[in-house]
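Please go over the structures that come below.
All of the numbers you see were taken from the coordinates with simple rules; none came from a lab. Everything numeric in this text was worked out from a predicted model, so none of it was measured. Cβ atoms are built from the backbone, for glycine too; each structure is taken alone.
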Structure 1
Amino acid sequence: MSQEPDELPGTDEEWRERLTDEQYRILREAGTERPFTGEYVDHEEDGSYSCAGCGATLFESETKYHSGCGWPSFYDADDDVIETRLDTSQGMRRTEVLCANCGGHLGHVFEDGPEPTGQRYCINSAALDFDE
C-alpha cells in the first residue's frame, strides 16, 4: 500500500506547475485551509494518505479519527516520513508537521489526541491525496 515519492521539482516555477494554487499556498507557503472545508475531514474509506506534493505515503486510514477540529486528524505517523519543527507564527507556539521527503507544510501536531499516542496530527486536506 506504500507509495514511492515522485521526483521533486527543482524550482519554484515547477512546484507551481505541479500543484493547484491552494496546494501551493499550503504546501510551499505554510498556509491553511478553512476549518470543515477540506475534502478529507469526514472521509472514512480504508487506504492511505500521501503527500499531494511528492506522493510519499504519510498516514494510514486506521489512524484517522474525528477530532472535531475541522481538519483531518490522525493519532499516529511514522517519524521516517514526517518532520516537525517549532512554529511561532500567529503569536502561538505550535509544532509544525512537514513531509520529510519534499519539505511540504502539512499542518500541526498537538498533544491532545487519543490513546495510544496522545497525538493529534491536524492536517490540511489540500496537502493530501488518498490511495485506496
Structure 2
Amino acid sequence: MSAWSADALTAIGAADELRIASYRPDGTLRPAVPIWVVRVGDDVYIRSAYGPDNGWFRRARTSGSGRIAVPGLEQDVVFAEPAPDVHPALDAAYHAKYDRYGPGIVGTVVGPDVVPVTLRVLPRE
C-alpha cells in the first residue's frame, strides 16, 4: 500500500460522492455504487449510512479491496480499519462537507453508531 498523491486527495476531497465497487472472489468487480466520502488530513474514509447490513459495506469488508472513482480519478484500493481516535475528526469532516443536505441524512453517517461501519480507504499499488 502507498500513500495518496496530492492530486488524488484533491480529487477525492472535492467530490461530493465517490463510486465504489468491491472485488468478487473471482477477481471481477461488482457494480459500483455512489457513497459519501471524507478526507481527514492525508487519509480517506467512508461510512455505511445504513449499518453493517448495507450491501456495499458487507462486500467491501469481506473483499478487503475494490475500486473507487471520482471525477479525474479511478483507483484500486484496499479497505482497512480506522484508528480508534479518528472518529471525532471524521464526524466533523462529514458535517463540514455534507450538512447542507440536512440533519436527517447527515445523522446517518455521524456519531457513535457508525464507528463500527467506518472504513479507511488506501490506494493499492
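Can you tell which of 1, 2 yields 19.1 when mean count of other Cβ atoms within 10 Å over residues 15-22 is derived from it? Value 19.1 for mean count of other Cβ atoms within 10 Å over residues 15-22 corresponds to 2 out of 1, 2. Can you say which of 1, 2 returns 17.8 when mean count of other Cβ atoms within 10 Å over residues 63-70 is computed? That value comes from structure 2. In this comparison of 1, 2, the computed figure 43 for percent of Cα pairs over 17 Å apart, for residues 47-86 alone is attributed to 2. Given a computed value of 32 for relative contact order in percent (Cα under 8 Å, 6 or more apart), which structure among 1, 2 does it belong to? Considering all the candidates, the number was obtained from 2.
Compare distance in nm of label points 7 Å out along Cα→Cβ at positions 23 and 55 across structures 1, 2 and report the one with the greatest value.
2
If helix-only ellipticity at 222 nm (-39500 (n - 2.57) for each DSSP H run of 4 or more, over all residues; to 500) is computed to be -2500, which of 1, 2 is the source? Going through each structure in turn, the value belongs to 1. If distance in nm of label points 7 Å out along Cα→Cβ at positions 7 and 71 is computed to be 1.7, which of 1, 2 is the source? Among 1, 2, the structure yielding 1.7 for distance in nm of label points 7 Å out along Cα→Cβ at positions 7 and 71 is 2.
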